[in-house]
Structures are given as C-alpha cells and as structure tokens.
1. Tell me which of 1, 2, 3 gives -7500 when you compute helix-only ellipticity at 222 nm (-39500 (n - 2.57) for each DSSP H run of 4 or more, over all residues; to 500).
2. Tell me which of 1, 2, 3 gives 21.8 when you compute mean count of other Cβ atoms within 10 Å over residues 90-97.
3. Can you tell which of 1, 2, 3 yields 21 when relative contact order in percent (Cα under 8 Å, 6 or more apart) is derived from it?
4. Comparing structures 1, 2, 3 by Rg/Rh (Cα atoms, Kirkwood Rh), which one has the largest value?
5. Here distance in nm of label points 7 Å out along Cα→Cβ at positions 170 and 194 has been calculated and equals 1.4, so which of 1, 2, 3 was it run on?
6. Assuming 14.0, 50 is Rg and Dmax of the Cα atoms in Å, for residues 138-257 alone as calculated from a single structure, say which of 1, 2, 3 it is.
Structure 1
Amino acid sequence: MDEQKKRPLPHSNNKRKRKKRLTKIGLGIILGFLAVIVLVFALCVIRPLFFSNHGDEKRAGETIVVTIPEGSSTADIAQILKENDLIDSAWGFRMKSKSSGYDGTYKQGTYQLDYGMDQLEMMAIISSGEVYHAYTLVVPEGFTTVRIAQRVEELGICTAQEFIQECQTGTFDYTFLENLPDRTYRLEGYLFPDTYYFEESATARDVVNAMLKRFEQIYETYQDDIEASSYSLDQIITMASIVEREIALDEERAIAAGVIYNRLKDGMRLQIDATVLYGQLVNGEDTSSVNLESDSPYNTYLNQGLPIGPIANPGEASIIAALNPASHNYIYYVLESADQENHIYCETYEEFLEAKANYQKTLS
C-alpha cells in the first residue's frame, strides 16, 4: 500500500508534461514577439540612424521645395520629410536629430532640398534659416522705373506693364509719398536699389511695396537731415538721382552735388545731359543721343532749376551726397578722358572749355 501511494499516477505525469509544453510554447511566443519588436526597432531606428544616413544617389540632383510651418516640432518636420519621400523613417530622423544636436534648432520657412542629400545635410539646411526663394531681384543704383520693370519681367514675377501700372495706380501707405507732383513715373526715385527675395506667389504689388519699404528705412535714417535742409524730400531725391546718373566714383559724389547747389544758388540752368535723356525716355523719344531741344520738364538746358522729379532711383551714397554737398566754388565738371570715370571740376567757363577740349581729344 505504501509503495503504491508513492508512485505517481499516469494522468498526473501527462498533466505535468502538458504544462511544460504550454510553458515552452508561451515562452516561444514571447520570445518571438520580442524578436519582432527588436526587428522593428532595428528597421525603424537603428537602420535609419546608422545605415540610411545617405541620400538617394539615383535621385541626386532632383529637388523639392518643402515648407516648415511656424511652431513645427522635430516630430512635425520629420513627418513632412517622410511624406515627401526625403527620409525613410520619421522616428529615425527624430533620433538622429537628438544624437547630432539639431533637435530644437530647426527654423520655419521654405527650403529647397535635394533627394540626394543625407539626413545631416537636410538638418543643417533647415536649422540654418537660409530659406529658399523663387526669385532674387537685384536692382542696381541708378536704375529707372522702366529698367526695373524690365528686370522684373525677365525674372518672370510679372510683366513690365503690370509693374509700371502698380507704380502708377497702386495705393501705398507711406508718408513720404504724400503730395508728390503729377508725373509720368510717379514712384521714380523711391524704388530703392537693393537685392530682394520673393516667393513664387509674388505679385507686382509685392515687389513695389518691398522697394518702398526699403526706401522708408533709408528715409527714417536721414529724415532729420532732410527736414533741416531748405529743400523738400522730393528735391533731395531728385538731386541724388542726378548725382547717381552723372557720377560713378563715390569720392566725387559730394563734389558734384556741390556743383548742383552752386548753380541753383547762382540762378544758372543746370544743363545736365542725364536729365534731358530721361525726358526723352519719358516722351518716348530716341535716347541714343542728347536732344537739347527736347520739350520736357526734365530738360535742364531749357528750364530753370531742378527737373520735375527724380531721373532714376538713387542709392544711399548719392542721397548722403545730396544732403551733404561739398563746399567749393565749382560750377562746371567734365570727364577727364573717354576711358576714365573721374571728372575735372572748374570754377570758370574758360576752365570748362579747356577741360572739354582736352576731353574731346581723347575721343579720337
């Protein structure tokens, strides 16, 4: 009896065996599940971090413009890049951003990215804040409204006519535009020369407003000097535009401005070719040569005083010269030679005739 009690029953052994099998199966399922998690982790995190850093070489040179909205987190940016097929894993990009120190440095804006870029290159661009612009408009000092309009059309922002129309009829809330006299190109002189950047959606109004806003910054810098002078803003800008068109060397601008002031003070006609040529442009006349008989309020050979308005859009150096003319007794100037940009300045008509004769000799 005692020996029989010590022997395990057959069905008890089977139960223990089944329990062992179930334990093994359960453990296998758990291990399999863990293996899947490890695999997913490796594919989503480890692989993007260490093996997918390089861009798509087959698509190198192919670009795409992406916009990072204001307030975007690294997770938001990663999702944007993922949706545009620039990265394999949003999660991997987030981890890479943290490990490389870019997390939290990204800036809003529109960026042009290349599919051949690796993650670090994209991170550097998006954190730089150097946003992509569809148009870069470079306006040199001395450009007229017409010439700016042509350049805007060349870039494809709008047509030249649309730009000029906006200049003529557009309403802009700037105090310096108040009480401008009626003239063909109303904003001449106030479209400040500079380099401007515009998005693809830019219009003629956007361009004109950007240039006026830049002029406002300059105006506010010198407003006290302008108000302290005996001339209006429009007259100062007109003198500055003449200096801009006539003088190429910065060191001569104040001297030439002094000549203008001296002639105005003495009641002499300015007799400046650049103003006559501008009048011919406004009248639609041939501008290949100066027509001293051209009937125009810009003809300073026929009319006393300053022309009716600016003849170009002057830069800051010429505006400064107009506000701070050099003090001297010169009332004439002429180019020293045909192949140089410097001028000879004269106090008398005789000196002027001699300098002019010497200049003409250099033409042959």
Structure 2
Amino acid sequence: MAMTIYELANACGAKIEGGNAEQIITAANDITNAKIGQVTQLTQVRYRHHLQTSQASACFIANDFEVDNVPKHLVLLRCSDPEMAFVKAVTFLHPNTDYFATISAQAVISENAVINENCHVGAFVVVNDGVEIGANSEILAGVYLGQNVKIGKNCRIYPYAVIYDGCEIGDNVIIHSGAIIGADGFGYKFRNGQHVKVPQIGNVVIGDDVEIGANTCVDRGALGNTVIGSGSKIDNLVQIGHNNKIGQHVIVCGQAGISGSCTIENYAILAGSAGIADHVKIGQGAVVMARAGVANDVESKTQVFGSPAKEKRVAYREQVAISQLPDLLKTIKRLEERVAELEDSKV
C-alpha cells in the first residue's frame, strides 16, 4: 500500500519536520537499508550516525531525540513513541494477505461441524465432528482440527498446524505452521521393568490474543488443563509440557522448554533455550535469562541466569570468579613452589 508522508504522519499520530511531505511512501525498512520511498525509525543513540547518510524518505523519531545534519530529502516524523508509530506504519504499508471467505471443495468437513460467517477454510483442511470455528477465522491449507475443537473469532491457523481433540482456542489467536496443540503429555510410570503410559485425558485451553510459533508443541493436561493466558506470545520451537499454567502476557522465546505442572505468572519472560524443571513457579514479571536451567521457584520481578539458575548478579560474579581460576591456579602453584624452596632451605 502506498501513501504520502503527510497521510502516514496523520495515521500514526506524528508531526512532520522538514523535507517534502508529499513524497510517496511504499514500504518500511531499517535505518541502515532504507531507500527512497521508504520509511524507517531511529530510537537508539548508537544508530544516530546512520541518519546522516540515510536514503530513506521519512524517519519516525522521538519528540526529544536530538539530531543534526539531517539530509534535506528526509522528513522527520516526531512522536512520543516512535517504535509503536513505526509498527503502525508497517501494518499500513505491508498489510497481511487477505484470504477470501471461502471453503475449499478439497477440504474434508464433518456435517456436525459449525463454521461461522466469513471464514476461510483452505484446501486439504480436515474438520472433524463437533468442531466450531468462530466468525472471520482463517484455517489455511492442510490444517487438522480434531473432534470438538473450538476456534474463536478472528483467528488464523497457518498451514499444517495440528490441533488435537477437545482443545479450546480463544479469539484473535495466531498459530503458525507445524505447531502441535494438544498432543499427549509425557507421562509414564516405571513398573516391572517397563515404562507404562499414563493416560492423558486433560485438555489445552488457549486465551485470547495469543500467538504460537512454528513447530511449537503444547501438550494436553494429564487430568486438568494446560492453560496459556490471554496476550501471551510463544516463539518457534518451544516445548510446553502437560498441566502448565501460563499466565497473561508471558513471553517464551525459541527453544525454551517447560516441564510439567509449572506455573508461569503474568508478564514473566523465558529467554531462548531456558529450561524449567517440573512443578516450578516463575513469579510475576520475572525474567529467566537465555540458557538458564531453573530447578527451583523464581521470585516475582527477579532475573535469574546460569545452570542451576541463580539471581543474575550472583551468577555473574560466579562467572567472573571462574574466569579468574587459571590465573589463581598459577599463583597457587608459584606459592607452593616458593614454600617448598623455603622448607628445603631450612634443612
């Protein structure tokens, strides 16, 4: 979608400073690669020097961000929150693909399924008995919906996602390709020299405005529900075990793994490759840093690092101390040699 800088500024709540506001903007790009006809953003001082040589036609920038030597062709778009203004601009300039409200003749749909108005159901989708799909939702090619699955309004399920029987998906949910929702939890009892499967008869309940990344797995509960709260965002390649209770607006980054029966409270963040042992509680607003291994509860609004995970400052001090060990060992060896020399001299 193309629009003038003037139109873009009005749509994003920005004030125009300098340049020609009648220039046409057709795309958004980062400040190091933006070209003529594109809009960018400047939010960090360390990137300020890029503005002087930028070919962009417009740049979102904070009201109090000081810059000089701005190219004559470049229009500054002053606003209180340039990051969110830029996000809004991207949605205008690069709208999502629209799928017409059609049901493919190549889809396999049960007579007992309910598909509400303005839905798109793509080719080779399988919709089983008792499924209900809310209005304006898009079920793209190859998706499998098990029996009695409930999909809310305005959802988008990308190709080849699988949602097992009975799972409940809220409104405005995005599930990316290859995600598996509702597979059996990993539950076994060891008896008579073998692992005996424990039936997993619970469910998965996903709240509104949740996004689940590609190839992520959310296991159903053994008895109760695995729950993902409204507004939470789950990255690609994440494993969420059975009976987890994930709160609202939680962030879980790629390759993180959450064992069974954990509680992740609202606004917590699990960084990449974080691992959470079973029955652990992560407090509200806590941050588990990248590659941390958590075996014990984490207090609210704290940051932990390392494996086993510890409070960030403690873990960093330990890392520094470990890095000094080679020099300390050399010092100890020299002292031992000196002590030995002194003892020999007394003989």
Structure 3
Amino acid sequence: MKKIAKAKLNELYAKISESMGLFLPIKRAGEVNYAVWGEGKEVSLETLKTVKSPKNAFFPDSENLMKFKTEGKNIEIIDVRKDYKEEKPFVLFGVKACDYKAIEVLDRVFLADPVDSYYQARREATTIVTLACSKPEESCFCKVFGIDATAPCGDVTTWLDENYLYWQANTEKGEALTALVADLLEEGGEESVATQQEATKAILEKLPFSALDLSRFKPENLNDLFNDPAWEEMSEACLGCGTCTFVCPTCQCFDIRDFKTSEGVLRYRCWDSCMYSDFTLMAHGNSRTTQMQRFRQRFMHKLVYYPSQNDGLYSCVGCGRCVNKCPQHLNIVKVIKTLGGKNDD
C-alpha cells in the first residue's frame, strides 16, 4: 500500500492531468458534481454523495449520436462519435463503493449484445479510482445490497483521513496509473486504513436502514408483489417529477430525438424517466396510464425485474440519493419497508 500527504493532492491531480483527462468531485455554486479538474477548481473528496452520480462520465445526460444532411433524395449520415482510443484516456477519481457497483449495473445493460459503442468507448478509456467511505450518512443503505463501503473495488482503491490519501492498485490500469504518479507516493498506510475500516463498519451497522429486508423481492413472488394493493396508497402523493430517476446512479432510461439545425438534422439522446406520463409513448398511447403504474414499474424493475435477469444483482445500490431528494419521501426505502418488511432483530 502507498500513501500521499493530503497537502500534496493538487500535485497528484496535476501530474495525472498532464497525460490523461481527470474527472473529480468539484464544488460549484454550492453543489458538488463530477467535472474536469483544472487549476483553481475546488475539489471536494470529503463530499459523501455528489448530486448526480459519476455515471455521467459513461452515459451523459445528453449526447449527440449522429448527423444527417439531405439534398433532394440523397441523405448523408455523419458519424459524430469521438474515437476515444485515439484520444488520451481519462481518470474518474473519488468514486464511492455504491457508485462503483452502479457501474456494474449499467455495464450489464450497455455492454450486453447489442453493445452500445458510445458507452463502451468511454468505459474502455477510463481508469476508475474509488474512495472508501469514512462518514456514511443516515440515508445510506449500501450494506443491504452486499456492498462494502470500506473497501470499494476499482482500478485503484483509496482511503482518505485528516493527513493522507492511501492508495492501492488493483488492476493493470491501476498499476499503470500508480507508475505514472510513483514519484509522489510513499510506502505505508495499512494500519491507518484498517483502523478507519473498523470504525466505519461500526457506523454502518447502526444506520437506520441497515437492516432492510429484501427477502420477499424474488422472481417467484412477482405476481404477488405486482398485485399488492399497497402500490395504490404509496403512489398517491407521487408528483411524477422524475427527481429520483435523475439522481439515481443505476437508472438507464433514455429518449432519442431529432433536431433540425441550419446544417442538417442532429440526432441525440438524453436521459428520460419512467415516472413521466409520456415515457414510452407510442402512436396508440401509453401502456402505463396512471402514476401508480409508473411508480410500480420503477421499483419493480429495480427490485424484481432486473435481478431476475441478472443473477440476483439488484438495480439499486443503496446510495440514498432518492431518500435525500424525493420531495414527497416516496423513495425505495419506503417501498422495501412496506412490501418487504423490516427486520428488527
């Protein structure tokens, strides 16, 4: 294990950015989100949860797909994708364990056949540096999904305390990044990391949602869960605002649209939300006509549909963003407690 003094982190960022792009949690206008690092920008590794998850690095909230130019009956298709293999790779730094697990959820969607080449190019170009949690909040419940917030995976795993950032390479990409910044690193840190992990695990055990019971959310209970009358009552106050979907690190719904410009037609995709009344709207109308049906679809997908098709992997990682952001407190914790029960032991 290696370490670097906290006071030297700007030197670390500068060294990485000399040859690679660097995305970090950056504070701007009072909010912290992932952005490209540059001299003078305020990095906030201490922020537990960025407003939006780092999935933006692979699955942007809006991206151009292609352009069309028409002349008479002739159509020219212009590929606007960047070839990430020819450009310098980039580092996604400070990813928490829950957000890293969420990338696995997205990988199973976008890297399954047919592979999404836009997403794939960014994933292959990225080195992910994760950061262990030391001060989890009451809204966190990643432990319920088997995630160890004290030892996240990634190409490099790091831990941060008052004095040092501790560094452990896990993959070939991680070793290459370690070699790049080797002159800034020194040996040591095992004891400090072990102490921090022990303290953090003690906190995790005491969090209010640490004992949520997922035992009912199984494929064999699909019909019973789908027809449970509790959905009606739970969804009554839902505004359909979509906030939960836009802060969620695992949501992958998108829409594709064409926009006419002075230079032709631009085709782009942007995030969409299953909570919207026009989601999957077709010529004949929408198959889910009430907010209750849309509300149920969102949580059934995360807790039943997705895991039944992905070896039991839930499409929720317990980051707690929806717990913090839903204006009506209709988050996934309430659904789990209502339909799955709560283990009070």
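We did not get these values from a lab; they are worked out from the coordinates using the rules stated. Not measured: the values here are computed from a predicted model. Cβ atoms are built from the backbone, for glycine too; each structure is taken alone.
1. Only one of 1, 2, 3 returns -7500 for helix-only ellipticity at 222 nm (-39500 (n - 2.57) for each DSSP H run of 4 or more, over all residues; to 500), namely 3.
2. Numbers: 1: 21.8; 2: 12.4; 3: 25.5.
Checking each candidate, the match is 1.
3. Details: 1: 13; 2: 6; 3: 21.
Label of the source structure: 3.
4. For this comparison of Rg/Rh (Cα atoms, Kirkwood Rh), the top structure is 1.
5. 1
6. 2
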